[in-house]
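Every number in this text was worked out from the coordinates using simple rules, so none of it is lab data. Here the structure is a predicted model, which is why all the values come from computation and not from measurement. Cβ atoms are built from the backbone, for glycine too; each structure is taken alone.
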Structure 1
Amino acid sequence: MYRNTKGFSLPETLVAFSCVLMICGLFIPLLIHYASGLQKLQREVEALKFLREGVEEAIVTHEFVDHSRIYKGVGYELIWENGGSGEACVRYDEDAGTIREVCVGADG
């Protein structure tokens, strides 16, 4: 006549737990990929900031000096080609030794 309606049964608990595991299995790899893409973008933004600061300093002081800095464990190196008459480049480590370069030329 009266049924025990308190709590969940074992099969209901297993189904709910497996649904949670499937959802996590789908979204965790996507989140990891998204986070690594954001880190790459952050490194490029920092390289562009460093390049802009270096070019602004060179415009003001008329000195084309190479600089380097380390920010959040990533080394950034500002290099002037042809003594300032060419282009300015910032080199940095992207991932596992891969060197990326962001440059701006004298003509634009």
Structure 2
Amino acid sequence: MKRLELVDGAQVDAASADTVRDAVGNLGARIEFVVLRETAGGFVQAAWGPAAGLPPGHFLLETAGEHVNGHVQAEVAEVDQLVAAFLGFLEEDRTWVDDFAWVRRTA
């Protein structure tokens, strides 16, 4: 099971593709952060640029779990790429991992 969490504390257990698409697609000043967690401990999360120290129009994407080595992050400029990553994670299709230039998270 996967749980969607928003910065305001809202949680959706067993999130649907539509719920994930809506939350990630609306990242911005109102919704600055969203995370999708699986019960096994893996996750994918994204933050809106200014909330993550990046310029407006950019996002910080992070993930950890069996699909990657460690906790990694990437700067993303297209919200459609974020949506695709979250939907891939939701559907357990890990091919999206190869679409990003990951760096190991420090700190």
Name the one structure among 1, 2 that helix-only ellipticity at 222 nm (-39500 (n - 2.57) for each DSSP H run of 4 or more, over all residues; to 500) of -6000 was derived from. 2
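Given structures 1, 2, which gives the highest value for mean projected area of the Cα convex hull in nm²?
Working: 1: 11.9; 2: 6.2.
Comparing 1, 2 by mean projected area of the Cα convex hull in nm², the maximum is at 1.
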I have 21 for relative contact order in percent (Cα under 8 Å, 6 or more apart), calculated from one of the structures 1, 2. Which structure is it? 2
Quick check for you: by distance in nm of label points 7 Å out along Cα→Cβ at positions 54 and 78, which of 1, 2 is greatest? 2
Quick check on the output: 15.8 is mean count of other Cβ atoms within 10 Å over residues 38-45, derived from one of 1, 2. Which one produced it? 2
Thinking of 1, 2, which structure, once FRET efficiency 1/(1 + (r/R0)^6) of positions 14 and 46 (r between Cβ atoms, R0 = 41 Å, to 0.05) is computed, gives back 1.00? 2
For the read-out distance in nm of label points 7 Å out along Cα→Cβ at positions 62 and 86, a value of 1.6 was computed from one structure; give its label from 1, 2. 2
Computing distance in nm of label points 7 Å out along Cα→Cβ at positions 6 and 94 for each of 1, 2, the value 3.1 comes from structure 2
